[in-house]
Structure I
Amino acid sequence: MKKVFVSIIAVAAFILALSGAASAADTIKIGHSVSMTGGASIWGQSEAKAVDLLVGKINSAGGILGRQIEIVRYDNRADAVESVNVARRLVSDKVVAVIGPAQSGNALATGPVLERALIPMVVTTATNTFVTVDQKTNKTKTYAFRPCFIDPFQGTVAARFAFDRLNAKTAAALYDVGSDFSQWVTTYFEEAFTSRGGQMPAKEAFRSEELDYRAQLGKIKELNPDVIFIPADQKVASMAAKQARDLGIAAVLLGTDNWGSPDIFDLGGEAIDGSFFVNLTDTSDPDIQDFLSEYRAAYGEEAVLPNPVMAQDALIMITEAAKIADSVEGPALATALANLKNLKVTSGILTMDPSNHNPLNKPAVIQKVDAKNKIFVFEEKYQGE
């Protein structure tokens, strides 16, 4: 009798295991490579919450292709080596597509792993041109896509704003020589600024993780530029702003989309007040008001833009491509992603350019840092080309 009872338990356990396996197999696994810790975690954590919020809505409405979505998320710590490790784990987990990474360097490192595995990667805020286009061959990468603008446009917008709105005739740059993003966007800024008639007599470099920029800023001070362009994160921008003001530099400070963290108000204080930066979206944008309200209601806090919006865009792109392809196989998904047209995403309407896997006409905004009131103030919107 005891043996029979044990056998019944074993059979029941086997059936339950099979049921669990079947249930897991019925989900569509989508990877999420995101910085949950490290220097970019304030955006990464908000990005993860936004993805989970949208997945809940999609699954409640029946999922896609009759199956529920399962997010497989790993912390890439905003590090290129760890991003590669995350990509390999996601391949082993048999995800059908990957959202992220957010940072250009990490996306560039991740791309080859997913390209070899025939798994589409839809980055969130990785703006480097070569995330989707091979730098050596100039050929579009089959499995890399994005919902955000690219660095040539970001650098051009910053230069246009400096020259046209700030009436700057001279500019200097303080950039991170260890960052592909920082180097490239500085180049694009210089090209656009000088083509409009401006002069750029100084480009001073620092190394990643450096905290003292006084030597570089001292050289810049001697040239007395109207604007100092700082394409780096909010911590670097804040430290540089304080050191620049301590040195008596009165130039307007201008930055990029990685300035847009609430940290900048406390880190930069009065020194960063009145500075400007380019961003992907703004809290005043009518297209994202529903999202902002839903996020606030779900989490009792404000979304840290722009990553949460771009991550939802990426997820919508993947799910819509699956519906169009009626498949989650890599090649079919990639073809559908490359040909998305007039798709309603969280940030607005998206049409993919199949020639480079970038969105057409993606706008950029200029925001002003109001450190006194701890808000970013909308200044101007530039439509993509």
Structure II
Amino acid sequence: MSITDPHFAKDEAAQLRFGTSLVGASRSDLAAALRSLGLADREIRMRVAQLWHWIYFQGATSFDMMLNIGKPLRASLQQHYTLERPQVVAEQISLDGTRKWLLRLPPVDERDRGAEVECVYIPETDRGTLCISSQVGCTLTCTFCHTGTQKLVRNLTQREIVQQLIVARDRLGDFPGQTPPSNGLIPSGEGVRAVSNIVFMGMGEPLYNFDNVCEAVGVLADGDGLSLSKRRITISTSGVVPQIAPLGDRAGSMLAISLHAVRDELRNRLVPLNKKYPIKDLLDACRSYPGVSNARRITFEYVMLKGVNDSPAEAIELVRLLKGIPAKINLIPFNPWPGSEFECSDWETIERFSDIVFNAGYASPVRTPRGRDILAACGQLKSETQKLSARARLALDEA
């Protein structure tokens, strides 16, 4: 499917309508919303700044909290718009502290029955990473990835992408005056936010939802609101080559490449998109990625599949292929899911592979599997509601 296919164009439903939420809106969206309420242009700029502060810095859940906005305007906002977040259908907490949320999104039009997506929070002692989704389902059918078994439903809007961070900060007590939950690991300390990093590594191919992803990054990185550094926002692609350079120009984020093989014939099987954009074309695009340098290295993700892509010869070829690209290689132990044909490489094999890459001068951390027990690890996300037990749903509804 072409990246210019209308199915992947910026969703018309992303435009703000009466009755929709302002959470996730851009500054221009907020200006349009205020204009729809009859405000004059000379007043709109000030009101946008106020709304921005309350929504993204304070995490306001009600217009009544916005005390520096007059009562008549608050009442008008309350009448025509909301500050609604996606519904948390379920929260699962792993033994290692990883949290996974299944979110139900409000319908975007009369044909939409309310899609569901998953996002995952991975805490460390000094930082917290939120893995967010860009699509409902996925179109790429990578054979090692559970998400790839769920057909694409639709793109997420810019607002729905941003709302995942808002939900996470709500649940983690990460807005001013909120209290963090008592269960599970939450980073703490002066200047430490519960969510400090964002990775677009959840459901979907971000570069097949290019406009909405780029606009979402603009909201996430705005210094007057959510204030995430673009160096802490990483967008992962399976290799949509024509959109890689535009991503760097427009979003300015860090780039990750879902590589997983060093030969086209194998990558064609693991990542079918490779048939359209083979390894050479992909790596050429990486070499010219705007802003790439030793300080802004590209991350190459490489899932370790037993007997498939984990030989010393393949490690040597990986080093050869990446020559001249400022890069680090994340080795990802395969995370099993029901029905998968693959197994994870033995630990000794992973260590030998890592040593070859490291000795060639590349950082080659082995990603510690997180959230495997709740199917929250890399490649395990899939949003079908039926995965959840009736008991878990009842407990959440009662809560």
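None of the figures in this text is laboratory data; all of them are computed from the coordinates on show. Everything numeric in this text was worked out from a predicted model, so none of it was measured. Cβ atoms are built from the backbone, for glycine too; each structure is taken alone.
Data for the structure
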quantity	calculated
Origin of the value -14000, where helix-only ellipticity at 222 nm (-39500 (n - 2.57) for each DSSP H run of 4 or more, over all residues; to 500) was derived from one of I, II	I
With Cα extents along the principal axes in Å, for residues 171-314 alone derived as 50, 32, 26, matching label from I, II	I
Source structure (of I, II) for distance in nm of label points 7 Å out along Cα→Cβ at positions 67 and 83, computed value 2.8	I
Mean count of other Cβ atoms within 10 Å over residues 115-122 - highest-scoring structure of I, II	II
